[in-house]
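These notes open a run of structures that come right after.
What follows is calculated from the coordinates using simple rules that are stated; it is not laboratory data. As the structure is a computational prediction, the values presented were derived from the model and not from experiment. Cβ atoms are built from the backbone, for glycine too; each structure is taken alone.
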Structure I
Amino acid sequence: MKRTFLAFLTVVAISGLAGAAAKSLLVKDLPAAVQKTVQDTLKGAEIKNISKEVEKGVTQYEVETLLNGKHRDFNVDAKGKLVVVEEEVDIAGIPAAAKAAIEKKVAGGKLGMVETVNKGDGVTLYEAAYTSKAGKKGAILVKADGTETKD
């Protein structure tokens with residue numbers, strides 16, 4: 001009985017910690033430099049969620065927004081630098097070579113959301129989520145010329 005109760009308490013404690021890690025932040029919770037970049041980048045978008053991520057020791061804030069009914073998400077580092085902007089687009093509006101590469105990869109499957117990905121280096125990438133004919137979910141990232149990349 002004691003072991004079962006201790007196991008239950010452990011599960012509750014771990015669940016509580018997981019919930020705390022996934023807590024949504026408000027703009028006022030962010031460092032001042034990050035707040036400024038978020039406000040400058042919103043451009044009228046509605047904030048859906050803000051989360052803090054630490055990857056390879058680097059802290060970033062991911063801001064998920066909705067602008068004119070389309071997803072527009074961006075990441076800001078802890079110093080306030082805009083790291084990446086991902087914006088939902090219609091596949092018809094992307095370069096022909098990128099569109100062809102995405103359609104070839106999907107080949108009979110179902111195309112999901114298509115996004116432009118801008119990392120501030122002047123290069124725009126195109127990312128598409130899809131479900132294959134076999135039902136497997138995947139994603140493809142291509143350059144404007146249709147070359148697949150892992151960037």
Structure II
Amino acid sequence: MVEKLEKDMIEAMKSGEKERLTVIRMVKAALKQEQIDHKKEINDELLVDVVNKQIKMRKDSIVEFEKGGRQDLIDKTQEEINVLLAYLPEQLSPEEVAKVIEEIFAEVNPEGPKDMGKVMGLAQAKLKGKADMKEVSTIIREKLQS
């Protein structure tokens with residue numbers, strides 16, 4: 001994935017795709033910053049973490065742009081998210097996510113909302129980068145309350 005990022009940056013430079021190049025450069029800068037701040041090695045796992053953070057920031061921005069009625073900024077931000085999605089592993093379908101959550105519940109056997117941490121810990125390990133963890137958290141919370 002990291003090599004793909006490098007190749008895509010060169011390709012975007014050659015083809016003159018300024019928006020794509022800007023997003024890729026932001027990811028590279030965030031990756032380098034994460035490496036420096038936390039003394040981590042740049043690898044695919046770190047790239048997935050950084051890309052997920054970038055996507056989350058942009059989704060939060062879209063919510064704010066919707067409040068302000070700025071469709072132009074919503075469209076631009078959505079295009080950035082589409083570029084970022086190329087650097088994540090294949091996303092699981094809602095059915096696959098539900099199946100994994102069921103397996104986790106069978107394994108942990110939670111007794112109520114107080115076991116949210118245990119369930120989320122396993123969910124994080126199994127689904128990180130493969131599903132939107134905010135949605136996973138919502139599903140788990142609903143299951144624990146019922």
Which of I, II yields 12.6 for Kirkwood radius over Cα pairs in Å, for residues 55-102 alone, as computed? I
Starting from the value 12.9: which structure in I, II was mean projected area of the Cα convex hull in nm² calculated from? I
If FRET efficiency 1/(1 + (r/R0)^6) of positions 23 and 135 (r between Cβ atoms, R0 = 30 Å, to 0.05) computes to 0.35, which of I, II did it come from? I
One of I, II was used to compute helix-only ellipticity at 222 nm (-39500 (n - 2.57) for each DSSP H run of 4 or more, over all residues; to 500), and the answer was -26000. Which one was it? II
Identify the structure, out of I, II, from whose coordinates distance in nm of label points 7 Å out along Cα→Cβ at positions 31 and 111 was calculated to give 4.0. I
Value 30, 12, 8, calculated as semi-axes √(5λ) of the Cα gyration tensor in Å, for residues 79-118 alone from one of I, II, is from structure II
Compare relative contact order in percent (Cα under 8 Å, 6 or more apart) across structures I, II and report the one with the greatest value. II
